[in-house]
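Each structure below appears as structure tokens.
Nothing in this text is a laboratory measurement; each read-out follows from the coordinates by a stated rule. In this text the structure is predicted, and so the values were computed from the model without any measurement. Cβ atoms are built from the backbone, for glycine too; each structure is taken alone.
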Structure P
Amino acid sequence: MSPTFLYRFAAVMLVLFAAGHTVGFLTFVPASPEGVAVHDGMNNVRFDYGGKQYTYGGFYKGFGLTITAFLLFSAIVAWNLSSLARTAPQAVGVIGWSLCVLQLVSCFLSWRYFFPPPVILSALAAIAIGWATWIVH
């Protein structure tokens with residue numbers, strides 16, 4: 001397989017991951033009364049910091065959307081690596097390996113704390129990025 005195809009495949013996996021992540025955490029509905037109590041507490045308990053009111057639910061939503069932004073940025077980097085692999089393969093090195101390591105860390109954290117779909121998408125992205133970077137170098 002060509003590095004261009006592998007990087008683009010990884011980019012698509014990362015976009016799917018971003019979409020699934022965003023829809024999943026924005027539409028999540030707790031399945032138990034205890035879960036509803038935690039969810040309600042996160043959204044209803046307010047605290048002050050720096051003269052402003054916050055909730056833990058707001059932090060949760062903000063961090064979740066930040067993760068979506070990083071996943072989309074990673075997809076853009078992977079897509080651009082596909083062009084670099086063709087036109088300037090020497091420029092791929094550190095960026096390609098760093099993106100691969102990032103996806104391996106994401107895979108581990110997803111395995112440790114989440115569900116199979118993010119594990120699979122992270123693993124596929126890591127394999128494709130690592131394989132493409134190996135071919136280029």
Structure Q
Amino acid sequence: MAEETVWTGSPSQYKNLGIYLLCIFILPIPYALWKWLTLKSLVYKLTTERLLTTEGIFSKDTESLELYRVKDFRIKESFFERLFGLESIELLSSDLDTPDVVMDYIPKRLGLSEKIRQQIESCRVQKRTRDVELE
């Protein structure tokens with residue numbers, strides 16, 4: 001079965017709201033532009049098998065997390081995130097290179113956390129893997 005893209009997106013620019021406000025009064029405007037561009041270049045791509053995180057403006061760096069390696073995930077909502085209908089999704093995995101992946105300031109209306117959960121379960125069934133904890 002070929003790998004298909006389920007969702008592609010970036011964090012919300014609300015993440016930089018404090019910096020944007022500071023740039024109006026204190027910091028130079030090019031700094032705000034740089035922060036906007038940095039956040040805009042951070043792209044998450046959820047496929048049927050992996051979560052790809054690409055970042056970088058001039059050079060791109062892509063990190064891959066196999067979904068069957070995800071042990072658990074958390075959904076966090078700070079007061080500021082709840083105010084604007086956003087959430088942070090933290091994936092806890094058994095991958096040595098990327099044990100934790102935090103996708104912050106993602107719009108809740110997208111239902112991304114449920115999509116991730118469904119893809120993790122279907123990937124585990126497809127690959128016939130189980131999470132076993134040894135004490």
Structure R
Amino acid sequence: MAKYFVDENLLPVGRALSHVREDVVHPGHVDLPEIHEGTKDPVWIPLVGRDALNLVVLTRDGKIRRKSAEAALCKQHRVRLVVLTGKKSLTKWENLGLLVRHWDKLDKTVTKLGNGYWAQSLTSAGLTDLRL
């Protein structure tokens with residue numbers, strides 16, 4: 001069963017992770033037919049938050065904090081978010097490395113925070129609370 005949903009803005013990273021981890025899906029993944037590539041955020045946000053899926057979203061959309069409608073959807077549908085943030089834009093390789101380096105801590109944080117809406121920022125320094 002999938003545990004993590006990698007947003008389309010990290011699609012190459014999501015594809016790579018899904019090849020080595022059975023708990024990762026992304027838009028267009030065979031185990032997630034309801035979310036295809038190109039699905040807009042207001043459509044997929046309610047889907048990943050529903051009880052049947054209850055996925056943790058991995059995204060680099062740091063602007064979600066300023067997109068009030070999307071932030072409200074995340075809260076309404078109890079979406080759990082991990083936003084890759086930082087002072088500079090990372091390459092695909094750097095984003096993959098960041099996630100792999102912090103994966104064990106990420107798993108522990110997801111377990112600790114549990115279900116319901118929450119958001120975390122992931123940087124090279126690790127995970128911290130993120131307010132939307």
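Of the structures labelled P, Q, R, one was used to calculate Rg and Dmax of the Cα atoms in Å, for residues 59-98 alone, giving 11.9, 33. Name it. It must be structure R, since only it matches.
Among the shown structures P, Q, R, from which was the value 0.5 of distance in nm of label points 7 Å out along Cα→Cβ at positions 91 and 123 calculated? Corresponding structure: Q. Determine which structure produced the value -28500 for helix-only ellipticity at 222 nm (-39500 (n - 2.57) for each DSSP H run of 4 or more, over all residues; to 500), calculated from the coordinates; the candidates are P, Q, R. The read-out was computed on structure P. Using log10 I(q)/I(0) by the Debye sum over Cα atoms at q = 0.22 Å⁻¹ as the calculated read-out, with -1.58 as its value, let me know the right label among P, Q, R. Of the structures listed, the value fits R. Source structure of the calculated read-out (P(r) over Cα pairs in 5 Å bins from 0, in percent, for residues 3-42 alone, 6, 23, 27, 16, 11, 7, 5, 4, 2, 1) within P, Q, R: Q. When distance in nm of label points 7 Å out along Cα→Cβ at positions 11 and 75 is calculated for each of structures P, Q, R, structure R gives the greatest result.
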